[in-house]
1. From P, Q, which structure was Cα extents along the principal axes in Å = 44, 29, 24 calculated on?
2. Ranked by distance in nm of label points 7 Å out along Cα→Cβ at positions 43 and 59, which of P, Q sits at the highest value?
3. If helix-only ellipticity at 222 nm (-39500 (n - 2.57) for each DSSP H run of 4 or more, over all residues; to 500) is computed to be -9000, which of P, Q is the source?
Structure P
Amino acid sequence: MRGSAVARTPDGSILAGDTISGGLAPNRVSFQRNFPKHIPMSAAVVRRIVDRLDDFTYDRFYTLGGDTVDQDARAVVRRSAETHIRWVNDDFDHLT
C-alpha cells in the first residue's frame, strides 16, 4: 500500500485519514506507518508527505481520530514533522 489519505476541503482545511494523527500535546501531530502497532514513519516518508502538503495553503487540520488543529495548522504540521524527523534520525539518542 502506498500513499497517504489526505483531502482538502473547499474552505481550505485539510482532512487526514491515516498516517497523520493528533499528538498528545496541544498543537502537535504525529506521523505513523501503523498507529495501532505504534510503528513510526521514516524521515524520508514524513518529509515527502509534508512537502506535498506545503503545496497547499491551509489553516485548519482535522484527523480521522477527531483531533483538530484550529489555527496555523500548516506551521504545526511542519514543526511536528521536523521534530519527528530529528527523533528517527538519532538526533536525540544521547537523551536515552
Structure Q
Amino acid sequence: MSIIIENALIKINEKLINNEFNNSLKIEIIGEGTIFITQNGAFTEPSDVECTMTSDLETFEGIINGTIKASGAFMSGRVKITGNISTAINLAQKLNSR
C-alpha cells in the first residue's frame, strides 16, 4: 500500500469519527490504488459498494485537504462518479464538515 493511500485512510477515518456514514463507496485514485468506505470506516479491503468515484492524485489530495471542492471537481470532469450519486454527495458533506 502506498504512503498516499495510508495517509488518505487516516484523514478519511478522522473526518468520519463523528459523522455517521451509512453508505458504501469506492474511491479509485489513478496510479495509486483504491479506498473502500463503509459505515465501519475507510479500508483497502474490497467491499460491495453503491458508488464509485475516480480521480487523479492531485484532485483527490485537493479534496481531502480541503483546497478543492468535490462538487466543483465533479462538475469540471476531474472526478467521475458511477452508481448512486447521492452516496458521493453524502460522503462529500461528511468530509467537508470538519
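1. Clearly, the read-out refers to P.
2. Biggest value here belongs to P.
3. Numbers: P: -9000; Q: -12500.
Structure P accounts for this read-out.
Readers should treat all values here as calculations from the given coordinates under stated rules, not as data from a laboratory. The structure presented is a predicted model; accordingly, all values stated were derived computationally and were not measured. Cβ atoms are built from the backbone, for glycine too; each structure is taken alone.
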